[in-house]
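Multiple structures are listed underneath, in structure tokens.
What follows draws every value from the coordinates through simple rules; no lab data is involved. Note that the structure is a prediction, hence the values are computed from the model and not measured. Cβ atoms are built from the backbone, for glycine too; each structure is taken alone.
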Structure 1
Amino acid sequence: MLLELKRIDVPPGHKVRFTDVSWLEFETILEELGEHRAARIAYDRGTLEIMTPLPEHEVDKVFIGDFIKALLEELDIEFYPLGSTTFKNELMKQGIEPDDCFYIENEAAVRGKDRLDLTSDPPPDLALEIDVTSRTHPKIYAALGVPELWRFEKGKLQINLLESGQYVESELSPHFPNLPIKEIIPEYLKRVKTEGRNKTMKAFRTWVKEQIANADV
């Protein structure tokens, strides 16, 4: 398997799938691939998928992640961002690497940890997937117990909340219940690409502060 992987070149926007991959093989593959790589992985009870994202996928991931951080900072909510950390649970035979993720309620439980194992650590409170390459695996996130999954696809943001083991689409995020996240983030993402990052981030933070001030009135 490792020899096969070293010979495979996955072009951006494409993915390859392997079946009958044991958990031990999965762990070994992760170690061989290393942490500093472009490819992302998903593992679901013996099926391993390796995907290389498109450039626009990475751009959207970075900017939406910046908006989430700005929201949490302006709302003075402590959080711990872990990017594309590999989350796995051997008992459930599941593993996934989100495009971005955030510990919010469980921030203190993982603060300072470099490696996480969901057999003992809590899952991230919020995960983000950019679905340019149709990569999202909601069943894996649900099995791992991630309570909130954001999926961005074709300019639209979808908020999914875990209820009774399945994701249900929601108009609002419980982390930002008074803010029209679904509409405002895609709007500011478009502005980033025409007005520039710094100008747009300043405008976004100003908007958030105005929402907070109005809510306090």
Structure 2
Amino acid sequence: MTLLSTPPADRHSLWEDALGLAVGCVIMALSVQFLRTEDLITGQIAGLSLLGSYVSGWSFGAVFFVLNLPFYLLALRQMGLRFTLKSFAAVTIMSAMADALPSVLTLDPLHPAIAATLFGVLGGIGLIVLFRHGATLGGVGVVALWLQDSRGIRAGNVQLVFDLGVFTLAAFLFDWQTVLWSLLGAVILNVMITVNHRRDRYIARS
């Protein structure tokens, strides 16, 4: 499928952006469920949030929300108010959904390879939807989109480099099989973003 070249900055209406954020957050919250099913982890701030959740006993949503707070300043200064507000809304919605979803959706145990793959595919789709509506889930996504828009560095590659640091930390807390299966999911997610979200196709800044 051939994608169109970069459309104008006002390509999405308010209603379209609201729908895009809702859909992206639902998909991301569902992807986290597959990680939780097999106690897997991921990279970026979501990965740090899962690590913090497993270690501290706090909910994923609470840790995820708090860890994202410092990144809003960077988003405001480099990406603009509209982008920052959209990202704040996305983080808030996704945090609430991720905490609420287990009470209404229970997944049977899965092979870790299946759980990791489904997380990677769904997470990649969810982030691409958010990116294309001028939002992120905060954290490293803000840095990645800023570097892609300003320096031409692929967002997926930036996130993957950060993820390697998260998985290095995870190696001291989890068994090697958990870390390797989790890394599979992170690689799938970031490859999807690298291939499908490029500066010459979409600009995140709005």
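Here mean count of other Cβ atoms within 10 Å over residues 98-105 was derived from just one of the structures 1, 2, and that gives 23.1; the source is 1. Calculating Cα Rg over 2.2 N^0.38 Å, for residues 90-177 alone for structures 1, 2 picks out 2 as the one with the greatest value.
Comparing relative contact order in percent (Cα under 8 Å, 6 or more apart) across structures 1, 2, the highest figure is found for 2. Between structures 1, 2, the calculation of mean projected area of the Cα convex hull in nm² yields its largest number for 1. A value of 4.3 was computed for distance in nm of label points 7 Å out along Cα→Cβ at positions 114 and 154; which of 1, 2 is the source structure? Source structure for this number: 1. One of 1, 2 was used to calculate helix-only ellipticity at 222 nm (-39500 (n - 2.57) for each DSSP H run of 4 or more, over all residues; to 500), giving -23500; which? Going through each structure in turn, the value belongs to 2.
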